[in-house]
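Pasting the structures in now, so scroll down.
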Structure 1
Amino acid sequence: MMQQTISIELIKEFVIAAHGDFGKVQELLEEEPGLLHASYNWGNDDWETALGAAAHVGRRDIALYLLERGARMDIFAAAMLGYEEIVKAVLAVQPNVIYAPGPHGISLLHHAKMGGEQAKEIFTYLKSLQ
């Protein structure tokens with residue numbers, strides 16, 4: 001059985017929507033569930049998922065929705081959401097991840113900053129490591 005390929009244009013539309021249009025994210029994901037794990041390449045190997053988009057702009061609502069639907073958690077989303085246990089566990093086994101760039105080269109510290117009050121402890125912790 002052949003799987004249907006999702007168009008690059010649709011993936012791009014979904015990732016763009018995840019930067020701030022919650023309704024569009026829901027609509028597109030309802031129409032095409034395969035978008036949940038899709039990534040868009042902005043060029044120069046700058047890959048971004050919808051969860052990555054929501055995380056670096058601080059859209060907690062969109063990030064939580066995507067995670068509830070089955071998106072794969074990553075350290076950048078965990079930092080923005082203030083999930084201290086996840087961030088510390090990853091850094092305990094891979095300390096250099098603190099320097100790894102997220103989508104668009106955005107740092108882990110910036111993701112925590114975008115989480116606001118709910119990620120304040122993570123932000124302070126990450127800042128202490130630099």
Structure 2
Amino acid sequence: EGIDFPTTISDKKSYQGKFVIKNNGNSYLWQIPVILKANNIVIEKEKFVIPVLVPFEKKTITFDYLAKDKNKKIQGELIINVLQKELLRQKITVIPFIYTLIINIFFFLLGLSILFLVYRVFTKIRHHDH
């Protein structure tokens with residue numbers, strides 16, 4: 001419940017994810033192990049223990065993660081286990097920073113070109129009006 005983290009990340013920075021654990025039963029749960037596993041992703045804290053969860057209580061787990069390898073477009077995977085049961089298995093795409101930089105430069109130049117063309121069209125129209 002309440003799973004929130006980016007599934008497409010850059011290899012340049014660290015990201016934060018969070019998810020909610022809820023006790024749907026009517027009895028207390030004690031010492032609940034939460035284990036995060038990953039392939040091609042580095043998780044800064046992989047193990048959490050929730051000391052107690054009263055009936056219908058929710059706890060939010062927050063974690064930091066980043067790409068394991070730099071300058072490679074790879075597919076990572078995050079696995080969340082609670083009480084030795086798989087809660088989530090999520091693919092995470094790692095995009096090298098250089099790719100996003102090239103795309104941003106391309107769109108910047110495209111925008112400049114369009115502005116220049118619009119400017120040229122308006123200056124030609126103004127010259128023809130006189």
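FYI, it's all coordinate maths here, none of it is from the lab. Source: prediction; values computed, not measured. Cβ atoms are built from the backbone, for glycine too; each structure is taken alone.
One of 1, 2 was used to calculate FRET efficiency 1/(1 + (r/R0)^6) of positions 35 and 83 (r between Cβ atoms, R0 = 25 Å, to 0.05), giving 1.00; which?
The structure behind it is 2.
Thinking only about FRET efficiency 1/(1 + (r/R0)^6) of positions 11 and 27 (r between Cβ atoms, R0 = 35 Å, to 0.05), which of 1, 2 has the largest value?
1
Using relative contact order in percent (Cα under 8 Å, 6 or more apart) as the calculated read-out, with 21 as its value, let me know the right label among 1, 2.
On the way: 1: 21; 2: 26.
It must be structure 1, since only it matches.
Just checking, which of 1, 2 has the largest value of distance in nm of label points 7 Å out along Cα→Cβ at positions 59 and 91?
Structure 2 comes out on top.
Who wins on percent of Cα pairs over 19 Å apart among 1, 2, i.e. which is largest? Intermediate values should be presented prior to the final figure.
Details: 1: 47; 2: 62.
Top value of percent of Cα pairs over 19 Å apart goes to structure 2.
Figure out for me which of the structures 1, 2 the number -15000 belongs to, where helix-only ellipticity at 222 nm (-39500 (n - 2.57) for each DSSP H run of 4 or more, over all residues; to 500) was derived from the coordinates.
1
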